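Quick heads-up: structures coming right below.
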Structure I
Amino acid sequence: MPKSIAVVSTEHASRYLQQLCKHWSHKFAVEFSSVRGQIDLGEGRIVHMTADDSALTVEVEAGDLLRLEQVVADHIARFAFREELEFDWAPAD
C-alpha cells in the first residue's frame with residue numbers, strides 16, 4: 001500500500017495527536033498515548049502519528065493517498081484553529 005509522510009511544526013503535537021485519535025475512536029480501531037497514535041480506518045487505510053516538543057509526524061497509508069492526506073490535514077487543522085499548520089506530504093519508504 002502506498003505511504004506518505006508529513007512533519008508538521010507545532011508545539012502542540014501531542015494535543016493534536018490525542019484529539020484526532022479520540023475523535024475517530026468512536027468509529028475506528030485506535031491506539032494512542034501522548035507521543036504515539038495509530039488509527040486503522042479499515043480497507044488498508046492507516047494513520048500513524050508521533051509527537052515531540054516541536055513537531056507532529058503523520059504517516060498515512062492508503063490506496064488513495066491524496067484523499068487520506070487531505071482528510072487528516074483538514075481534521076488536524078480544525079483542532080489547530082489558533083495556528084496555521086503546514087502539511088508538506090512526501091512519499092514514505
Structure II
Amino acid sequence: MADDIIQGTQYRLRCSQPMPIVSGDFVLHTFRAEKTRTDILLYTQSLPGSDQFRGQGGGYMSATFSRLNDRCGNSFSGRIDYPPEYVEEEELNFNL
C-alpha cells in the first residue's frame with residue numbers, strides 16, 4: 001500500500017500580550033504570522049530519518065508518528081511539519 005498523504009497549512013498569529021487601553025478594553029499588537037506546511041500521513045511503512053530534519057541537512061522541522069495496530073507492526077500514521085514561513089497578515093486573506 002502506498003503512503004496516503006494529506007497536505008495542509010497551519011497558521012499561527014504572532015502577537016504580544018494584550019495591552020489595556022480605556023476602561024477594561026484591550027488591544028492586541030500583532031506582528032506577522034507563521035505559515036507552516038504540514039503533511040498528514042494516514043498510512044506509511046517508512047519513517048523519516050534523522051538526516052531529513054533541519055540542522056541535519058534536511059527540510060523537516062518536526063515529525064510525530066504513532067504505530068498502527070496491525071499484524072505486521074510496521075505501519076504508522078503521523079504528521080511532518082516544515083519550517084515556518086513568515087507572512088504579513090494581509091497576505092493570509094481569510095474570510096472571517
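What follows draws every value from the coordinates through simple rules; no lab data is involved. Quick caveat: nothing in here was measured; it's all calculated off a predicted structure.
Remarks
- Here the criterion is relative contact order in percent (Cα under 8 Å, 6 or more apart), and among I, II the highest value is seen for I.
- At a computed 10.6 (Kirkwood radius over Cα pairs in Å, for residues 10-57 alone), which of I, II: I
- Computed 9.7 for mean projected area of the Cα convex hull in nm² - originating structure among I, II: II
- helix-only ellipticity at 222 nm (-39500 (n - 2.57) for each DSSP H run of 4 or more, over all residues; to 500) derived as -9500 - corresponding label from I, II: I
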